[in-house]
Structure P
Amino acid sequence: MACRGRQGAPTTMDDSPPFWTRPLGSLTSAEWEALCDGCGRCCTHSFEDSDTGALYATDIACRLLDPESCRCRHYPDRLRHVPECVQMTASAVATYRWLPSTCAYRRLAEGRGLADWHPLVSGDPESVHRAGVSVRGQVVPETRRLLNRWEERILVWKEPGR
């Protein structure tokens, strides 16, 4: 599970290519944070089958995730509240197999560019929700009871346009 939060997209006044076309390792902190599309999928619990290595996403949300905004309620100090929260970095993002295929960080690390529904492309923070990519209306809050019965909460994320 990782928690993400968007702090506003940096803007440029010249005709340079969008910052997200540069290598991930060259982005400023503000640019890195702006890549988050606000879907909240990385703030749900995933589990790995120890026998097969298969990954399973669930609809169980981190206790800090606001299910309406799909943002972390305590993003700046989330690690104090949820020590197991993953701090995504440019050097490690390509190794996070659990990130959904729609994730901007994963897409860019794989050389796929941002999706047309991404708020940086569309100019609209609601586009991620309209595209059906966010967890809005699809998750339940984390409880110990649910985490002990995660097999019953497995889901397959919808891909936009399918």
Structure Q
Amino acid sequence: MEGGTVKITVYGSEAEIKETIRRIKQILEEYKTTEKGRSRIYTWRRIYRDAGGAIPLDALAQVLHLQGHQAKVTGEGLETTATYEHVTAAAQAVWEALTALAGAGASRSVKKAIAAAHAAGAGDPQELLEEALATGLAREEGGRIIPAMDWRRLSETLLSRRRQGG
């Protein structure tokens, strides 16, 4: 899009034209080219809507990292090289895992780690929580399940263990 021109002709009622213009502006706002290559910014509102609820964007960024994409949380939402379809699928899997872990007594860090590992393909969230406890990657303390390490490292370790079959 450097120096180029895009011409769009829109037909319809005034309301349809305004809605189309709003959508085009949203797409342009979410897409930009960075010095690292093509990356897009997806707003947190759109991610939350398509995920099913509010999810930790840093957990979503971790999923995308685990799957080989560049991703970082920005003030606007999430900047990543992943397609929006991929982001949506990952966000929905994070939401699914967080929902499955509700009431499990896990800390926010443990939930983020397990949600990221689950969304990256490590398996059932409850099984991942049990595995984390059984292997000492997480522990119960004061009625809460807390990680024995940084939550990102915990997600990587759980995913790695599952990929290695144990």
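What follows is calculated from the coordinates using simple rules that are stated; it is not laboratory data. A quick note: this is a predicted structure, and the numbers were derived from the prediction, not measured. Cβ atoms are built from the backbone, for glycine too; each structure is taken alone.
Using distance in nm of label points 7 Å out along Cα→Cβ at positions 89 and 145 for the comparison, can you identify which of P, Q gives the largest number?
P
For which of P, Q does helix-only ellipticity at 222 nm (-39500 (n - 2.57) for each DSSP H run of 4 or more, over all residues; to 500), calculated from the coordinates, equal -3500?
Label of the source structure: P.
So if we calculate relative contact order in percent (Cα under 8 Å, 6 or more apart) for every structure here (P, Q), which label has the highest result?
P
Could you figure out which one of P, Q the value 0.91 for Rg/Rh (Cα atoms, Kirkwood Rh), for residues 97-152 alone was computed from?
The structure behind it is Q.
For Kirkwood radius over Cα pairs in Å, find whichever of P, Q sits highest and give me its label.
Q
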